[in-house]
Structures are given as structure tokens and as C-alpha cells.
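Nothing in this text is a laboratory measurement; each read-out follows from the coordinates by a stated rule. Because the structure is predicted, anything quoted here is derived from the model rather than measured. Cβ atoms are built from the backbone, for glycine too; each structure is taken alone.
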Structure I
Amino acid sequence: MGRPFGDYLMQQVVAPTGMEGAVFAAETGELPGDAVGYEGTLATGWRPGINRIHWTGDAGLCASIDDMMAWERYIDRTRDDPSSVYSKLSQAVTFRDGSPAGYGLGLARTRYWGRDMSGHGGAIRGWRLQRYWVPSERLSVAVAFNHESDSRGAAIHLLAAALGESDAPAASQAPLAEAFAGSWLDEKIGLLLDVRANGDGTVSAAYDGGTDVLSVGADGVARGHDMKLTRDGGAIRIDRPADAIHSIAVPVGSLRDDNIAATYRSPEFESELVIDSAGGSYFGGFKGFLGQGPMMPLLPVGKNVWRMVCNRALDAPSPGDWTVRMHRSAGNKVEALSIGCWLARNVRFERQT
């Protein structure tokens with residue numbers, strides 16, 4: 001069409017909604033106004049979250065709460081029009097087997113308290129946003145933080161209050177929770193499943209991004225909003241229907257010491273992973289067509305499984321811990337690594353040195 005993306009977005013999408021204060025600001029280091037986004041915690045203190053990203057395509061729109069209210073009013077006005085922008089974005093999408101997908105044409109779809117909802121989160125360093133729309137109630141909630149707290153949890157809490165529902169975890173069978181605790185490896189998808197038993201009887205499960213809190217029923221099944229875990233003999237069955245994940249995780253074996261310091265290359269991504277040892281600890285860093293990243297800690301988890309800590313990303317939240325798996329030759333030498341996180345899975349790096 002020959003027009004910059006920002007101009008097209010403002011003319012075709014933003015202007016009709018009445019979002020009069022919204023602007024297209026692709027340079028995240030030059031946001032309008034005097035607001036500052038912060039990173040940190042109450043324990044560590046807060047510091048400005050500095051962003052210097054040119055971000056356009058799936059982001060770049062800067063809007064106030066007044067603009068978000070105008071957006072929600074626009075959605076309500078056009079709720080019965082199948083040709084409206086939001087109707088097109090929020091339409092149901094299915095996987096190949098016909099099961100509903102949790103993510104569609106730019107928006108997430110979910111269900112709480114028997115009600116269908118759609119929405120999306122937004123995040124860069126120092127900022128968090130979450131909005132949901134509940135069409136059956138003509139109810140919208142938008143939460144914007146200039147710090148890195150859980151905006152999704154806050155939005156669900158507000159929805160629960162408005163609808164007279166509860167967002168507290170269901171009662172959990174504490175004696176059964178310990179059966180899930182530990183580190184487990186999903187060999188098919190290539191991700192670690194870390195489960196911790198909590199003091200209230202629930203379990204916290206970290207798998208492909210954030211942490212899910214699940215309640216263990218009398219049947220021994222741990223259930224959360226997005227995940228279900230079931231003990232299957234000596235393994236755990238993972239069910240995440242919205243992501244079409246139905247997989248098995250096995251216990252991580254006993255720790256084995258290896259010298260993994262070397263250079264590994266991924267032909268697929270034309271990138272290298274350099275692992276070095278310093279003071280008895282291992283660190284790894286990537287370099288390739290996107291540039292060179294920092295060295296990050298590598299922590300042993302168990303036999304042939306390591307964890308690479310990654311707390312920084314272009315998008316937010318960060319990928320978190322990457323799962324690093326060793327592949328051995330017939331002579332038991334580490335000849336390759338498979339790297340995976342919630343954004344990329346089973347990326348193979350061949351040993352070069």
C-alpha cells in the first residue's frame with residue numbers, strides 16, 4: 001500500500017475507535033509524557049526500566065487509560081457486527097484436530113466461571129498491561145502498571161470482584177501434593193517441568209513460561225486454569241488444552257558431572273552457543289545474526305539436563321530458564337545440545353570444539 005505501518009494503524013484502526021490521545025511510538029526509549037516504567041521488587045528496590053527498542057508490527061501503540069476506555073466502548077458498540085475489527089480478531093480458532101486454541105488471530109481466548117473471555121497482555125521492561133472483555137456481561141477490565149507486577153492476576157481479581165466470583169485456588173489435598181514435587185523432563189517437547197508443593201496444599205508448576213498454581217483433588221489430579229497434571233506411574237502427564245499439549249514428563253536422573261565447555265553451532269539459526277567455565281561454574285552466551293548476547297549462568301539439574309538462566313528479553317516477560325539437554329555419541333562424549341524454552345523448542349546445537 002506504500003504507507004508506513006504506523007500511519008495505517010492510526011488511520012484504519014485507532015481513529016474509528018475515538019482513542020484521541022493514542023499515538024504510534026515505535027521507539028520505546030522515547031515514549032510521550034513523563035511516565036517512567038520501573039523494574040525491581042519491594043525487597044530489592046525499584047529502578048527505571050530503560051528500553052531502547054524499535055518495536056513495530058505487533059506493538060508500538062501508546063495509549064492512556066482514557067484511550068483504553070474509548071477502545072472498550074468501541075468494542076461494545078460493535079459487539080454484534082461480525083465485520084468489526086474486534087470481532088475479526090477475537091473469532092474462535094481451532095487446532096487441526098478441531099479442539100479450541102487458546103490463541104487466535106491476535107487475541108487470547110479463555111473461559112472463567114463459565115463465561116467466555118478474550119483479551120491480551122502487553123509488556124516491555126518496566127511496564128505491564130492486561131485487558132479482558134466478557135461479552136456475555138458487556139464487561140471489560142484493563143490494568144496498566146508502570147512496574148513489573150502481575151497485571152494478569154490483577155485483571156482476573158478485578159473481574160472476579162465485579163462478577164461476584166472467587167479467583168482463589170480450589171481446596172487442595174496437601175498430603176497428595178508432594179507426589180508432584182521435583183524436576184521432571186518432557187522429552188518430547190524438550191522442556192523441564194518444575195513443581196513445588198506450597199504450604200496451603202497447592203502446587204506451583206513452572207513449565208513453558210510463567211508459573212501455574214494447581215489444586216490437588218481427592219482423585220490425586222492437580223488442576224489449574226490452564227494446566228492439569230496427573231501422576232502416571234513414575235511419570236507425570238501434562239495437559240494444556242489451550243496449547244494442544246498432551247505430553248509425559250519423566251523424573252530427571254541423578255546428576256552427572258561433565259565438562260561441557262565448548263562452542264556449539266545451530267545450522268538452522270546460523271548461531272553459536274559458547275559455554276565457558278569460570279571458578280567451577282558454567283556460563284553460556286549466544287551469538288549470531290541478531291548479535292551477541294550476555295553470558296548467562298548454566299546450572300546442573302540432573303543427568304544430561306542443565307538449566308540456563310535468562311532474565312532479559314526483547315519482549316517481556318523474559319523466556320525464563322532455558323532447558324539444555326545433552327546428546328551423547330557412542331563413546332559417551334557430549335556431541336550436541338538441544339535448547340528449549342516457551343518461545344523455542346528443541347533447537348539443536350552441534351559441538352564444534
Structure II
Amino acid sequence: MNQAAKRRAAGTAGPVGHPGQPSNALAWARRNLFSTPANSLLTLLVLGLLLWLVPPALNWLLFDAVWGKGPVAACDAVHGQGACWSVVAEKFRFMLFGVYPYELQWRPALAIAIMCALLVVSAIKWFWRPMLALVWIVGIALTFWLMGGGLGLAPVRTEQWGGLPVTLILAIFGIACAFPCGVLLALGRRSHLPIIRSLSVIYIEVIRGVPLITLLFMASVMFALFLPENLRIDQLLRAQVAIIMFVAAYLAEAVRGGLQAVPRGQYEAAEALGLPYWKSMLFVILPQALRISIPPIVNSFISLFKDTSLVMIIAIYDFSYAVKKSVETDFAWKKYFIEAFLFSIVVYWIFCFAMSKYSQWLERDLGHGERH
């Protein structure tokens with residue numbers, strides 16, 4: 001069969017042997033955008049809307065904008081005509097590091113690099129070995145040593161931590177601790193032991209029945225009322241525990257859905273091999289359940305990363321709160337708060353988009369054998 005015949009058999013239009021035939025792009029547009037009168041009308045309306053919105057948006061965002069570090073007077077001269085990205089250049093360090101001591105901000109910058117490196121290393125399958133746990137332990141120790149000081153570094157209280165490092169700490173370590181807790185809760189909810197099952201159900205339903213902001217408020221204000229006067233638990237640690245408790249309940253339901261989706265034959269096969277409960281779960285059931293649960297699990301991770309912004313209600317300087325305060329406390333730059341928040345949106349989007357694309361790749365890679 002020649003190339004032209006193969007194209008005709010596959011149902012694709014191509015110029016091979018037929019110079020008058022429409023190109024692939026034109027055929028795709030005709031098939032997907034102009035297949036019916038209603039579809040054609042909708043396509044034209046969307047194109048018209050884009051032509052009306054996109055050029056002014058590009059002019060304001062890029063072409064008429066003020067770039068680079070400069071005085072606020074340069075932005076005032078074009079106020080309303082173009083964006084003032086100078087506010088980001090001017091307030092960049094406060095946005096990233098909050099009220100962390102200015103001369104020591106190389107330490108949170110290095111902590112950000114370490115946490116991002118941990119994420120990258122953990123995403124590579126070649127590193128999925130027992131040694132990865134040691135890498136995480138070392139990375140966590142270095143992060144808190146750099147942020148908090150001691151052992152040769154000037155101490156910095158957690159009240160002075162802020163910006164992107166705090167957001168990453170709450171999100172990354174929240175995920176790392178909440179994930180195994182969620183798996184255990186999911187197994188507990190499906191346990192045949194009534195006490196374990198009941199406790200797991202009560203915990204999951206109670207935590208999922210209240211908003212995260214309530215848990216944060218209780219951890220910050222009410223929990224301290226039950227502690228002895230001479231005992232004080234760091235506020236950032238309390239917020240971290242509240243986030244872990246909250247996310248673990250949602251991950252438990254995501255994993256439970258994966259466990260229920262595993263065919264019953266897999267459970268029976270593990271029993272036929274004589275595997276005890278924990279070995280059958282660890283080596284047979286859980287790998288399949290977690291692969292099935294990748295989309296809802298990653299959705300919980302993305303929600304957690306964005307929900308860390310709620311810690312501002314207990315006066316913790318996360319990234320979004322630092323961006324807000326960077327322009328709110330400076331009257332000269334206050335009018336350019338839109339550009340500051342757009343910068344924070346881009347940063348959040350980069351992390352969330354990276355998690356989304358990685359989960360899609362991981363789902364395809366782990367499930368490639370099922371397509372054959």
C-alpha cells in the first residue's frame with residue numbers, strides 16, 4: 001500500500017498525490033470549527049471576542065507597560081495606559097521573603113532552591129529508591145537550619161519568616177506528612193476491625209465537615225487556651241499541623257476510591273499467594289489504587305498549595321500576604337496593587353501547572369501497559 005492509500009485508509013486528508021486536496025490544518029478547522037452552522041457562528045463569535053479583548057490586553061500588559069526598576073513617577077506618567085511592572089522590581093524581595101531580615105535574605109533564597117530541588121529529584125523515577133528518604137531528611141534539616149539559624153547562623157524567629165519560603169514549607173511538608181496519613185486513614189476506613197473503622201470514619205467526616213479556615217483559627221487561638229501557661233507551641237507549627245490534618249482527610253477519600261476501583265480478583269490473587277494483609281496491600285493493592293487515584297490526589301495537592309494563603313488570617317506572612325503587604329504599606333505604590341497580584345498569580349500558576357502536567361505524565365507512564 002503506497003503512502004496516498006495509507007492516508008485514505010486512515011481517513012486523513014493530505015496533499016500526497018492530490019495537489020487540490022485541502023491541507024491538514026484546513027481540514028481540521030472545517031471538521032472542528034465549521035462543521036455545522038451553529039458551530040461556525042460560535043467560532044466567529046469567539047474569534048470576534050478574542051480580537052476585541054486580546055490586543056488591548058497585550059498593549060496594557062506588554063507594549064505600553066513600564067518595565068524594570070524605576071521611580072514611581074515613571075508609572076504615574078502612563079497610569080491607566082499600561083501596566084507598572086516596576087512595582088514588582090521595587091518590591092520583589094519583600095514579596096518573596098516578607099519581613100525576613102534584609103541582610104540575611106540569601107538564606108530563604110537558598111531554602112527555596114533546596115525545596116524546589118527536592119521536588120525535582122522526587123519527580124524523577126530513577127531516584128525512587130530508599131535513599132530518597134535520606135535525601136528528604138537532609139533537605140528538611142537544611143531548610144529549617146537556613147530559615148531558623150543556629151549552629152553558626154544568626155537565629156531568626158519564625159514570626160519573621162515570610163513570603164514564598166513559608167508557602168513552600170506549608171505546602172511541601174504538608175503534602176509529605178498528609179499523604180501517608182491519608183493512606184492509613186483510607187485503609188482504616190476499609191478495615192474489618194470495627195474500632196479502627198469507626199475512628200477513621202469519624203475523623204474523616206468531622207475534618208471534611210469544617211472549612212480549613214476554622215481549623216487554622218482553632219490551632220492558632222483556641223488550642224493555646226488548653227496548654228499550660230509555660231508551654232508555647234510555635235504558631236507556624238500549629239498551622240502546619242492543621243493543614244496536615246485537613247488534607248489527610250481529603251486524601252483518605254481519594255485513596256479509598258482507588259482501593260474500591262481495584263478489581264476484586266487482585267485481592268483474591270494476593271490471598272491465594274498467601275501474602276499477609278500488609279504485604280498484599282503494599283505490593284499488590286496500593287500500587288494499583290494509587291495509580292488510579294493520581295488525578296484526585298494531585299487535585300488535593302494543588303488545592304493545598306493555594307489554600308496555604310489562608311494562613312494570613314492568623315498573621316503568618318505567606319507569599320500572597322507578603323505581596324499584599326508590599327503595596328498596602330507603601331502609599332506611593334499602593335495604586336499598582338493589580339500588577340502585584342498578577343505577579344503572585346503567575347507564581348502560583350507556575351507551581352500548579354507544573355504539578356498538573358507532571359501528574360498527567362505520571363498517569364500515562366504508570367498506565368502505559370493497560371493500553372495494549
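Quick look at the values:
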| read-out | value |
| --- | --- |
| Given 0.60 for FRET efficiency 1/(1 + (r/R0)^6) of positions 149 and 325 (r between Cβ atoms, R0 = 35 Å, to 0.05), calculated: source structure among I, II | I |
| Structure with the greatest value (metric Cα Rg over 2.2 N^0.38 Å, for residues 141-276 alone, set I, II) | II |
| Structure (I, II) behind the derived value 22.8 of Kirkwood radius over Cα pairs in Å | I |
| Origin of the derived value 17 (relative contact order in percent (Cα under 8 Å, 6 or more apart); candidates I, II) | II |
| Which entry (I, II) yields the derived value -3000 for helix-only ellipticity at 222 nm (-39500 (n - 2.57) for each DSSP H run of 4 or more, over all residues; to 500) | I |
| Test item: mean count of other Cβ atoms within 10 Å over residues 133-140 calculated as 13.5, pick one of I, II | II |
